[in-house]
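I've put the structures underneath this note.
None of the figures in this text is laboratory data; all of them are computed from the coordinates on show. Just so we're clear, the structure is a prediction, and the values are computed from it rather than from any experiment. Cβ atoms are built from the backbone, for glycine too; each structure is taken alone.
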Structure 1
């Protein structure tokens, strides 16, 4: 696989507490996506947070990895649904840190066994670059089936 580089532009105005920003991807897939401190620590509709974006990226990466593993096994998925929760918490002497990712997998796969699906999920976690990144950073990554 070739080297992959992607870019996003972040604009911010004001202080952290009272300011707000937008995120724009160079691909145009998202433009002017709003984010702020309230959307990071609360539940503000219509805005996102770095943690929500990390959850989406981690879940997306894992889903693609699992789809590849199942296809290699000769049982491509009919449908995959992965829910990813990123956990940020206070770590003594380190401040707020990403401490975990919890992925829950619902897979519709014809022609596979529970054991083969479990093995594919394990390989997908091992092969997912986002899972690897989080683990190297000291976060736990937990994957379970729905």
Structure 2
């Protein structure tokens, strides 16, 4: 199974924000869309960073109520690891686990085509394993 298989089901919509927006705007996007991270995009459409629940929790601990005076650019992670639609899901799962992040933008030919989460990856791996179990059961029943 490949990242493209996840995107076929999930779609390529990416919730994004600009670096100049307020932290409150980022929180609102996450809450409204029931997501754990928002991609930060540049005016030309490129990836400037990502801001996640984890970033916000750490910032709340560091800044307290002053967190709401900050902008996305103050807290976002600027080194964003991306993947390709052609990447195997198992490889992405390993990367996400070892590098301890839960959201990966999907880029093809320099263009953003989607974003996947660890939940998407785990769900696809479970479906793949279930398919294999069912195939083995059918084989044994012959």
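Summary table below
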quantity	calculated
Structure from which -15000 was derived, helix-only ellipticity at 222 nm (-39500 (n - 2.57) for each DSSP H run of 4 or more, over all residues; to 500), options 1, 2	2
Mean count of other Cβ atoms within 10 Å over residues 44-51 from the coordinates reads 14.1; which among 1, 2	1
For 17 (relative contact order in percent (Cα under 8 Å, 6 or more apart), calculated) the corresponding structure among 1, 2	1
Answer label among 1, 2 for the case where Cα extents along the principal axes in Å, calculated from the coordinates, equals 66, 33, 27	2
Distance in nm of label points 7 Å out along Cα→Cβ at positions 92 and 116 - highest-scoring structure of 1, 2	1
